[in-house]
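Values in this text are rule-based calculations from the coordinates and carry no lab data. As the structure is a computational prediction, the values presented were derived from the model and not from experiment. Cβ atoms are built from the backbone, for glycine too; each structure is taken alone.
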Structure I
Amino acid sequence: MHRLYVVVAVALIGGVTVPPVMAEGVTVNTLEWPPYTSAELPKGGATTNVVVQAFAAVGMDASVNFLPWKRAISIAKDDLSVAAYFPGYHCRHVDGFVASDPIGNGPLGFVENVNAAVSWADIDDIGEQKLKVGTVLGYANTDEFDEKAGTGWIRSIPAPDDLTNLRKLARQRIDIAVIDKLVLSYILATEQSLADDADSLRFNAKPLEEKTLYLCFTDDEKGRALRDAFNAGLAMVDVEKSVDEYFEKEF
């Protein structure tokens with residue numbers, strides 16, 4: 001398969017200069033990460049809705065594939081029919097991608113068991129306390145956390161998804177787990193298997209970082225042109241308002 005492009009003259013849409021390389025249709029990959037992205041949610045989730053709106057603003061019809069995270073990235077890298085993947089905290093999961101302008105934000109931190117609350121001032125405290133920290137396989141966290149987990153200073157215990165970590169934490173098989181605050185709220189509100197444990201799980205008072213989300217395009221001439229076109233469309237979307245209205249309407 002080949003990615004389809006159409007060359008057109010530079011145009012002005014809503015006062016924004018649109019780059020000369022456009023696509024009749026564009027395919028992007030994402031994962032199941034509600035409430036940001038999910039095939040089961042209206043409009044594919046709050047962040048998917050932003051991405052589709054931005055492409056539409058410059059005349060592009062976006063098709064979104066929902067895949068396991070590592071597959072979403074590897075297919076975007078190897079399949080010429082896929083232009084990008086999202087949402088990345090950065091676009092360095094593998095070589096060969098370039099980031100769009102921000103498509104939203106996500107508050108990243110730890111979930112803890114209220115019966116074994118954790119106090120920490122900096123990342124080294126996590127290592128010094130020898131805490132068992134649940135992470136999700138393939139997810140990027142913060143640069144400092146990932147570096148120290150990579151050296152073994154932090155005891156990172158990977159799981160396939162956030163739900164698995166929450167189930168382990170409810171049974172105190174791990175001490176804390178890295179998670180997005182909105183993802184935690186969504187899972188606790190919707191996952192029936194955690195109904196009896198929801199009151200024992202909470203977001204730790206100290207956040208790791210307010211993460212910025214990006215759409216990651218292939219770092220070649222066509223990918224960069226699509227990135228520029230997407231950014232032009234994104235400039236016409238009030239991202240914060242779109243996300244706020246989505247949560248207000250859907251949740």
Structure II
Amino acid sequence: MSGDTVILFGAGLLGGVLNAIAGGGSFVTFPALMGVGVAPVSANATNTLASCAGYLSGAWAFRQDIRNPPGQLVRMLGLGLIGGALGAWLLLQTPEATFRRAIPWLLLLATILFVAGRRLNSSVHSLLPEHYSASVAAGILPALVLLAVSIYGGFFNAGLGIVILSFLALAGYRDINTMNGMKLLLSSAISLTAITIFIYLDAIAWHQGIAVLLGNLVGGYLAARLSRQLPERWIRRVVVVTGCAVTSYYFATT
């Protein structure tokens with residue numbers, strides 16, 4: 001086993017832990033792929049493939065916490081699939097310099113939304129009439145936001161977990177384990193359609209990606225099991241710290 005393989009597996013393990021608990025695992029895995037010589041666009045596509053393993057294993061571990069009505073769940077997953085495909089297509093049409101400059105601002109917005117998500121959600125619902133809130137704010141508006149979040153996830157996987165948690169907070173979710181389960185399930189749907197496009201266009205570095213993927217698979221499952229035993233405030237602090245770290249990193253390197 002080469003040194004690069006060990007490094008990538010270790011990065012995948014840590015990335016899987018972060019993705020399962022708070023999001024932001026790409027803060028570790030994406031730079032690791034570039035560090036061993038994978039080109040940026042290919043590293044992004046490969047990172048999406050590798051991260052999806054952690055999403056899937058983590059979602060399975062959280063399956064008992066996902067209590068959405070079947071119809072609502074199907075609609076949310078459908079939007080994730082559509083948005084993921086659109087985001088992957090947009091990535092391949094966008095100059096690298098342009099999407100690099102946008103990344104830190106998107107992550108900063110996502111972190112702020114998560115921190116203020118509960119207060120913003122309460123304010124929105126208190127300002128709108130009850131019937132309007134139920135039919136529009138709880139239906140059309142969240143659908144549009146989720147589609148935008150899904151496009152972002154297909155476009156660039158880094159920080160996807162934090163962005164989805166921000167959306168879930170604004171959509172009225174309260175239980176952190178339910179939010180983590182939904183985050184991982186939606187991340188899986190978004191990533192799978194993006195990966196399909198990346199494979200079709202031969203944008204994935206398979207050898208490096210498999211090493212990160214295996215690490216993500218192990219780390220995502222173990223961390224998901226562990227986080228169900230941790231106090232909610234600890235997990236939220238991890239989310240905020242991860243968001244600040246990811247944002248600072250991309251501001252410093254963009």
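Assuming 0.75 is FRET efficiency 1/(1 + (r/R0)^6) of positions 102 and 238 (r between Cβ atoms, R0 = 30 Å, to 0.05) as calculated from a single structure, say which of I, II it is.
Working: I: 1.00; II: 0.75.
The correct label is II.
Given 2.5 as the derived value for distance in nm of label points 7 Å out along Cα→Cβ at positions 38 and 158, which of the supplied structures I, II does it correspond to? Before the final figure, lay out each step's value.
Values: I: 2.5; II: 1.4.
Going label by label, the one that fits is I.
The value 1.00 for FRET efficiency 1/(1 + (r/R0)^6) of positions 150 and 198 (r between Cβ atoms, R0 = 30 Å, to 0.05) was derived from one model only; which of I, II is it?
Numbers: I: 0.40; II: 1.00.
Considering all the candidates, the number was obtained from II.
Suppose mean projected area of the Cα convex hull in nm² works out to 13.8; of I, II, which structure was it derived from? Could you put the intermediate results ahead of the total?
Details: I: 13.8; II: 12.8.
It was calculated from structure I.
Can you spot which of I, II the value -9500 was calculated from, given it is helix-only ellipticity at 222 nm (-39500 (n - 2.57) for each DSSP H run of 4 or more, over all residues; to 500)? Please report the intermediate quantities before stating the final value.
Values: I: -9500; II: -27500.
Of the options listed, only I reproduces it.
Computing relative contact order in percent (Cα under 8 Å, 6 or more apart) for each of I, II, which one ends up highest?
Values: I: 30; II: 45.
When relative contact order in percent (Cα under 8 Å, 6 or more apart) is computed for each of I, II, structure II gives the biggest number.
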